[in-house]
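Input: structures, listed below.
Derivation of every value follows stated rules applied to the coordinates shown; laboratory data play no part. Only a predicted model underlies this, so the values are computations on that prediction, with no experimental measurement involved. Cβ atoms are built from the backbone, for glycine too; each structure is taken alone.
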Structure I
Amino acid sequence: MKILIIDDSRAVQLIIKRALEKGNFQDLEIKLADSGTDALEVLESWHPDLVLSDLHMPNMSGVEFLTEINKQMLKLNVGLITTETDQARLAHIKQCGVKFIINKPFDDADLIQKAKLYLPLKLSQKSAQEASPKAAKEIQQTNQNLVTLNLPSETDLEDALAETFFRDVKVQLKSYEQYEAHHYPYLLGMMTPVGKDQIKAICILKQPAIKQISNAFASLHPGAVNTQQDRAMLCDHFFRMLEPFVTPKETIEPMMFKKSNLITKPFEKITDFYATRGDKKRDYHVEIKGFDAFVITLIAA
């Protein structure tokens, strides 16, 4: 995997580089640039799978770099690693095509998880050819089970939730969320292709998420929450909101929310869902202004 790191601090460059080296990426190749200007020179002869850029830099800032690559129509996956916390400024930056934003200081596992979303498929194929027979078989099985759905980006969820609740929203991908036995009831939202019964995606809400999402919807419709079942029904609106962002990769077949199941006692299948790894599972840490933070988990079934 080829990764370009852009930061005017040599120390930060090395911190990011060392964090990525912990991720066990195959064929990892990293190049460093001190500014957007230097990065453009690198890009003249080298095409990375992922670019990790600072925002505030001399000569050419991160925004100026994004503007320039858009002008040149360079197809790049760009993530920002920055100290910037101003939400209005970050919202503007996201419109420039940034895939994700990580705040400094960052968690190594969070960076590695985000970077692996842009791992080129060819590396897995190459590994299957060069690895031992046992390892090759495991890699081939993984390739056969590659996720066939596009799951929402952080920006997708932020925009949709902000538009729905008319509040500031912050969404970040997080390290794998764990199953927690003390957080029942769990609510499972099932999604299927239109006109079919086969479940293709499942959204999981723990009890704290059920409470905060239903409270957010209830703030728009006072008096809507009286029972646990009321909360579950309000969360169905959230599942429907996800429909445009959960899409098949190879067809134009639309997805739709089919039904939800409120699980009130320990259910072994939920632990299996949380054990899912790779691109088939995404965990989103959500903050809606005025409500407690919560986590949403999406599984490509």
Structure II
Amino acid sequence: MSSSVEVLRQFEILQDLSADELAVIARHLTAVRFARGTYVLREGEPGDSLYFLYEGTLVAEKLVDGATGTRKDLAIIPAHAFVGEMALVDQEPRSAGVRAEVSSQALKLGRADFDRIVDEHPTLAYKLFRAFYLELSRRLRSTNEELIMVYDIGKLLTTTTDRANLGRAVMKKLLARLGASFAFVAAVEGTDLRITAVAGEGSDKLNGLRIPLDQGLVASAFVSKKPVLVERLLGELESWEGTSMIIAPIVVSDEAMGALVVGTAQGEACPWKVSDLSLAAAVANLAAGALIGK
């Protein structure tokens, strides 16, 4: 139990709970592991458990086309976050699926045990519900920011007649919103990705650079069609890559056509949150044609 308590102490959303209250929760937890690619939650299934993720990374996804089975990634869920609380509280089917992006570990709290905590420890229950509310509020704020940015980009796409500079204008808006140093678009050209447009700093070094599709983080994100916050990855970087980059594949009709990359100067600490990664991915999807010149 003590190890579970120590794990729970690492969750910012549980900071208001005392050691005794954490111990109450810990008594009802079960440790679970998820291999890469396995599902923690499946969309549409009954919600019967809450998971405190303490190691690894999860991805929330939504089915957008039942006929083809196409799914859209909604958010990256880092360690020390929880998932599954909505269905546990409202007893509705899961509104989205959640899969393990890498091997992950979590503590599981089942519905029966959750109900027991609520019945037997009302003060603790209040604090848990407050934590759920604060997390939901944070997620809604991030969604609102994304919707505003998407609206601005959509307006730009419908009102700008100069198609040649439209992609660069989209990147500049994203740079301003994220406070980044540079952005570039790399489009497929033969067996490489070639940087076709650059905004912000470093255009002299980046413009025209070719990225082989068999190496580098940009190529990896392109091939997997998954947005990436580079700081969260391990591994060797290419000479021009930094640990403070967002890579958002540009996907058209389920085919990867290029990648949008946003970054800061070499050596700068990563300034972004997971919600910023989601925003960059949304912009890449919305402005795909403008960004790759199609």
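So the values come out like this:
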| read-out | value |
| --- | --- |
| Which of I, II yields 2.5 [distance in nm of label points 7 Å out along Cα→Cβ at positions 83 and 211, calculated] | II |
| Per FRET efficiency 1/(1 + (r/R0)^6) of positions 11 and 171 (r between Cβ atoms, R0 = 35 Å, to 0.05), the highest-valued of structures I, II | I |
| At a computed 6, 24, 31, 25, 12, 2, 0 (P(r) over Cα pairs in 10 Å bins from 0, in percent), which of I, II | I |
| Comparison of I, II - label where FRET efficiency 1/(1 + (r/R0)^6) of positions 67 and 259 (r between Cβ atoms, R0 = 41 Å, to 0.05) is highest | II |
| Origin of the value 10.4, where mean count of other Cβ atoms within 10 Å over residues 155-162 was derived from one of I, II | II |
